[in-house]
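Below, each structure is written out as structure tokens.
Laboratory data are not the source of any read-out in this text; all were calculated from the coordinates shown. Not measured: the values here are computed from a predicted model. Cβ atoms are built from the backbone, for glycine too; each structure is taken alone.
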Structure I
Amino acid sequence: MTARMSALRYARALLDVALAEADPAVVEQELAAAAELFTGHAALWKVMTNPAVPAPKKRAIVDRMLPQLEVTPVVQKMLLMLASRDRVALLPGIVEAYGERLLDHQKVVRAAVTSAAPLPADRLTTLERELAGLTGRRVVMSTAVDPSILGGVVARIGSTVWDGSVRRQLEKIRQRLVASSQ
């Protein structure tokens, strides 16, 4: 099983437990903070991901760190279990997968919107409402500016792209002209 699949399974189980025993959003924040603590300290991360270090020693390290972390029991159990099973290396992937699962549970999708120039707030609100209507979910948007699209907007939700850019429209016209001249 790949590391991504393992992380997804842990994330799914963690969300199930969090929904029953804690606030899932708080669990996400605490888990992300714990992952940042581990990955942010090179020496600690090296020890926790080194297969030569036995799992009981890794669990002891996590045990000693828990009082300073001040996390909910759900996150404590998850960190201890990962250390006991020598799976701490999965923690960043678990954080990512948990965040995705939580958004899915909350019926929220992320949209990446690119425009040629910054969009005014009222336009962003309208675009967010239109994307919500298309997906049937609440939309959380991130915006970017890319002058190379010349005008219009490109919206991406997951693997679906709505390309209303001037650059794309010009490309379509060029393709039609080339096809008709042959």
Structure II
Amino acid sequence: MNTYIALFRGINVGGKNTLPMKELMVLLEDLGARKIKTYIQSGNAVFRHAEKNASQLSKKISVEIKKRRGFSPCVLVLGLDELEKAMEENPFPDVEAGPSTLHLGFLASAPRNPDLKKLDSLKGKSERFHLSDRVFYLSAPEGVGRSKLAASAEKLIGVPMTDRNWRTVCKIREMAGESAHP
């Protein structure tokens, strides 16, 4: 069994595209997931699964949500090792103490032709970013809600992305570590 982290984008607590976490847990269990834990209502799940291919698992989850709820959210499934690598490669360790200002945008695939010049031109005075193969790191001391860079990043990178702040990433890592032990 492998430990996986599923990051959902486009599911909400209320209104359009709702998927209560209890229902998500049942759905994941029906797909063969075990030791399922969720974190906050916006769509973070940690679980164990026999599937070896995270991409296939991601597709299965999205298809099942479409069947049951009528919409297909972006579902990014990462192995525990991928999450840990993203954390270890954080280029801004100096801002980890302000965990709500450091964001990791997990990418569905490696970007082929990101518009780095445009990304750089949108960067606020206090902002910094770094793009790796599968993660867009953003330090936004003024907050991502005001950031033109954060608002345009996915489009300019050119691949689907789902963002989590450092506090959430750390909590998910903690949960995944607990789940990894039999």
#### Entry: Which entry (I, II) yields the derived value 13.6 for mean count of other Cβ atoms within 10 Å over residues 45-52
I
### Query
Any idea which of I, II comes out highest on relative contact order in percent (Cα under 8 Å, 6 or more apart)?
II
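Comparing structures I, II by mean count of other Cβ atoms within 10 Å over residues 29-36, which one has the largest value?
Comparing I, II, the top value of mean count of other Cβ atoms within 10 Å over residues 29-36 belongs to I.
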### Identity of the structure behind 1.15 (criterion: Rg/Rh (Cα atoms, Kirkwood Rh), calculated), options I, II
I
### Query
If helix-only ellipticity at 222 nm (-39500 (n - 2.57) for each DSSP H run of 4 or more, over all residues; to 500) is computed to be -20500, which of I, II is the source?
I
